Structure P
Amino acid sequence: MTKKGNLRTPILDGADVQQMRERIANYFNTTFDCYESLYETLALDEAFFKKAIPLRHPLIFYYGHTATFFVNKLLLVGLLKERVNPAFESMFAIGVDEMSWDDLNDEHYDWPTVSEVRAYRLQIKELLNGVIAQAPLSLPIDWKNPWWAILMGIEHEQIHIETSSVLIRQQELSLVRPREAWRPWTEQASAPKNELVPIPAGAIVLGKSHDERIYGWDNEYGYHGSEVAEFQASRYLVSNEEFLPFVEGGGYGDHERWEPEGRKWLNFTKAQHPTFWISCPEGWQLRLMTEVVTMPWGWPVEVNYHEAKAFCNWKAAQSGQSVRLPTEDEWYRLYEHTGVAELDSTQADANIHLDHGASPCAVNRFAHGELYDVVGNVWQWTETPIYPFEGFDVHPIYDDFTTPTYDGQHNLIKGGSWIACGNESRKAARYGFRRHFFQQAGFRYVVSEQPVSASDSHYETDKMLSEYAEFHYGDRYFEVPNFPQTLAQLAIRAMGDRPAGRALDLGCAVGRATFELARHFDHVTGIDFSARLIKLGVQLAQQGVIRYTIADEGELVLYKERNLQDLGLAPLVEKVAFMQGDACNLKPLYTGYDLVLAANLIDRLYDPALFLDALHQRINAGGLLLVASPYTWLQEHTERKRWIGGFKKDGESFSTLDGLKATLGPHFELIDGPLEVPFVIRETRRKFQHTLSEVTIWERKH
């Protein structure tokens, strides 16, 4: 069975501007017309407004959504100067995906008519063709080019061709109709007996650079490399026939085989078999997009992650082997081991990109090396929650495409399906879906003794932690040098040729000065009272990267990633350690230091004199103490009676420096300072704290 497929994602390189305009126009119009054709499978206007499932908007929303996306994004980059229909471009803008399988939203929407939305879509089509024909264009097109927004809109509509097909499949059968352009496969084949194929160990390197001349979503960029241990993979995707014993054996009732989240989904849905299976007196049937057919046992079973995972657990119990889903890295080993190639302009040797039929087909129809359906037929669930590659950056005009999925609750699907077009069909494609989500997705299983490790995808959103992260590791503002780094440099310079064995960074916060001191000292310990702050330093030492959001304006945020490699600190991780501790009550083991740094600490202690009086016991003779503080004495931190300065004494002003001299004088000599060192803390794009910290450097007397 063959048919003409959609145009492939265009190469965005070259010097011929007119040729590029035509290439993009063809891609836009082909995709737009395919979307229109898909919605012709809705038999009645009622199908647009009756929810296919309670967790999603009705299909009228998705019909209008992709058109408004073009307008909203092209406005952001200046390719459009005004809105076409402000009401539509608000109504159809957001609300694409449910947040949770039990998060029902019954909010009422006053939807326009189908004919109104269709007319609007045609208006946008004409408008976009005008932009493509006339807007200024410089080549090549990369993601900083305004034309990237046009490609973004086209690829966004390609995604919704597939997601809409799933909703149409879930719509009442009486409200949909078969169409010639969307004929399913009719070839039947019995299911082959599945077997395991050994996949040798190998290295994989993932991630794209921004100079690649083909469209990609932000999560594809950056770097990830790993060594993948050998494993075994099922030759075929799991077929309906292979899944049947799990169903008939009570797999949906045996909660022991389900993960905790899967059990909650099972209890909520009361599912007893795959969603698209239909039990009837004549036997099992299968719901396709627009019709019901006798169960094609040789086709891949279509399930969500929870069902796929439960099957693997059931199979592991039966076989005694370590059966699970593949990781993303293991899927790439399958891809490379079997020699699958990227799609070109010819018909795909896979059930993908609408090149063949509008449904899955037999799992032994398309061979890829030793395996079948490494790409195509149905998406394949993996064990890997989607996460950002090292160097990930958010695209500024679509900052919520990927980042909401970095929550540990969205697992990657790989390989594409029969309806996966454009970017979805690319090797680099990374799409993360909630584990209860239904897509045109199934799975293959692997056998491996290797544990599955999830990469950290968390973006710190706590305001205090994020501000500290930016203060220590972020950008420079108003040309003020990085404060923790400056203090470390002052301390190292003051050390001269003194011994540099061990240093102590007290009040280390998120740890930048701790790392910087390790450039000079053999070992540095960072101590802070706040475990919340220390955890970011620990994360950097363990993983080499932190990710956080910072306030932009109002509810808007910016996404930041910082890593030790870029800061030149990665080689120092073995020389640092972070501990939680009370500076006023340190354990005896914290002694024998050649340097103690106390940065912006003393005016935050409940008893600064207690802290300062004992410091000489922790510093070696001839060692140094660096104290930095803006002397912002507040009773919420330090009782008035415990301030060491900043008040009148015997009728005269008594500064904190006076107090330091009085307290430290018996054991220390002031050798440098006071110096004023500025620092800036960013609160929002337009609000900053600018402060001066007074620095004094003291030598422990012999």
Structure Q
Amino acid sequence: MALKQSQDRDPLPGADRKLPVADAPDTWRTPHHRWAILLEKIALAFERPVNKLIGTSQLNPLYHTGTIATYLLVIVGLTGLYLFFFFQYGFDASYNAVARMEGQLIARLIRAIHRYASGALVITTLLHGYRTLFMERFRGARWLAWVSGFVMTVLVWGAGVTGYWMIWDQRSQLITDGFLRLLGKTTPFAPNLIAYLTSVEGTPLSWPFLLILLVIHVLLFLIVAGFFWLHILRLRRPRWYPEVHWVVGLGVVLVLVSVFFPAGMLPQANLSQLPDTLPIDPFFLFYLPFSGTPASIVLWSGLSLVTVGLTLLPWLSKAKRPSPITTPPPRVAIIDEKCTGCTLCAVDCPYKAIEMVELPEGKPHKYIAVAKPELCVSCGICVGSCAFDAITLGTTPPALLWDMVEGKLALAKAKTPDADVKLIFTCERHASQGAQPYLNGTTQNGTAVEIITMPCVGAAPPGLMTRALDAGAAEVQVVGCPPADCINREGNLWEEQRVVRERVPRLKRPYANAPVTALWLSPDTFSQAVTVPAPPAPDEERLERRRMILPISGKNVSISFLLLAVVMVVQVLFTNIPINPYPDRPAMAQAILANPSLAFERFEGDTAVSNPILFTFTVDGDPLYTQTIDPTDLRSPEPEPIVAKQELTPGSHHITLSFDDGQRPFILFDRTVDIAPGQVFRMDYDPNRTGDCYGTTCLKVIPSHEKSR
């Protein structure tokens, strides 16, 4: 049957293509790739014990990672807003403000909730992304949701890092050191920032740095909110929040964990002392143990490649097709002359791939459906919603679905003439996992079982099942995914409501208690539908037994949220994994000439220097750092700072800093100093200092900043 446009009205968008050849219904399928099947097997290995422990799949939190992540994002935003009102700016002011929060019950609780909800947000976001990956929900119209979700994950990570950075404790000091290393390798701005940080430490002038961090922190959160809008832009009926029991249960778990495990405080950052052993949060600060090591390059290079690869995955990975006839997955198409404008397809479509257009007066119907193939994900849910055979995928008329069912019935009768026949409608996800051994048919308990694979169980019209019963099938069964775990969001829900007669097109009244059964199983438990005989049910109970959402007990709920609490406690323990960034406790010597022109003026005197100036940092007779500087740059009003840092073994070292234009050396510093383990011995030029003078200039030793609590 060719798809054509009605002749008595203007052509509608997407309906002007001509497809003279009808594909077989099998071309609707989009089998999963082997790598996706393997990833799903790994996920199912974790889901299975969780379902058994809870006693029902309805309360498995792994099926609700998307909505839980949204809920956590709201919690992070609200608690962050509360903390904002008590935050102050400056190295001392920020640290002391957080310390005061820790001394107040409510503020301490809110701060802990903010931290642990942020970590849980990263975990649930990654789990949600992993499920999206193995379900291959990133191609075609879904590319926007995939890319925006991936960008949100990166932004959430960045917001978490800046959140830790603002406290200005030893953990913040490690983040600063890592950032300065990155800045030094990629830009020329590291010396300026180092000079600024050391010059404002211990003064009220450090507030701009913390204010900038706060602005970045808040902006990242707001950008995440913007990308969330993009993430759900193409969804009809997006779920903004989880069900009430998740809202209450997860909220209670967060509060209890925050009460028993407050966030706590670390010693304040001290740029004159290397941090000692301290806890880090591996969900945000996983890179800190590798900072400054060769492994850091490997880590960031690998993460960059993975990030780029996953972001481009919608265009790098082709959909697997069972037939060369249709290379891309088939998209929705409307058979205009059959459309009655009932609006069911547009209402049921989860992805806005169908819209209703009002027809002019005098037409037989008020509306007509118009396909938007660019938004179609080939789920077929609209086919299952149409009782008039007016919707198809690709060039396959829906009437050919009956030919496929009829062929399966005939095949079963030919193989086992005397056996009853059971037809099972299932989805591609089940077909790639537990249903795989039974796809060519099987005989179980004297019944011939044939599997009919649809893109989604929501693509199976109820009328197809009743025709199968009329044609001789002893039983028709729908096997879909568990609640909230449908690969097409709502396909299992719509199909359940159709077979229990709560959604049109519904199962016809005479078949309400017919042998039409439904199971909502994890893909690895499909064998239950084949090998385990269904218990006999009175006719009046058959309809109710098709339901997906079943009553749950207090025991199920208690186990589910106890499991959440255990996971949250494990997260908290991981948040406090101790590391020692400097296990050998080296010493550091650091020269910081924030304004080298002051020293150059003494060096130059009345005789202009024209040769390049060589700055040398020598330790125990070895020149460990040299920098060639144009004299013109040193005469500018704001010359670039000179920064040199060297790790040393603790003890006595002879340190020399000098200028040299090739004709005369000029000594800035020449002294033997004792540097303790973990100490950063810092030096800067001070033209007004009278002590520690060498030659015609002086270099001051920058004292350690005394911390106030």
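Observations on the model:
- If Rg and Dmax of the Cα atoms in Å is computed and equals 34.1, 115, the structure in P, Q: Q
- Mean count of other Cβ atoms within 10 Å over residues 452-459 - highest-scoring structure of P, Q: Q
- Computed 24.4 for mean count of other Cβ atoms within 10 Å over residues 500-507 - originating structure among P, Q: P
- Label whose coordinates, when relative contact order in percent (Cα under 8 Å, 6 or more apart) is calculated, return 15 (choices P, Q): Q
- If helix-only ellipticity at 222 nm (-39500 (n - 2.57) for each DSSP H run of 4 or more, over all residues; to 500) is computed and equals -9000, the structure in P, Q: P
- Structure with the greatest value (metric distance in nm of label points 7 Å out along Cα→Cβ at positions 284 and 676, set P, Q): P
- When distance in nm of label points 7 Å out along Cα→Cβ at positions 84 and 140 is worked out for each of P, Q, structure Q gives the greatest result.
- With FRET efficiency 1/(1 + (r/R0)^6) of positions 228 and 492 (r between Cβ atoms, R0 = 30 Å, to 0.05) derived as 0.10, matching label from P, Q: P
- Once Rg/Rh (Cα atoms, Kirkwood Rh), for residues 188-539 alone is computed for every structure in P, Q, the highest value turns out to be that of Q.
Bear in mind that the values in this text are calculations on the coordinates, not laboratory data. Here the structure is a predicted model, which is why all the values come from computation and not from measurement. Cβ atoms are built from the backbone, for glycine too; each structure is taken alone.
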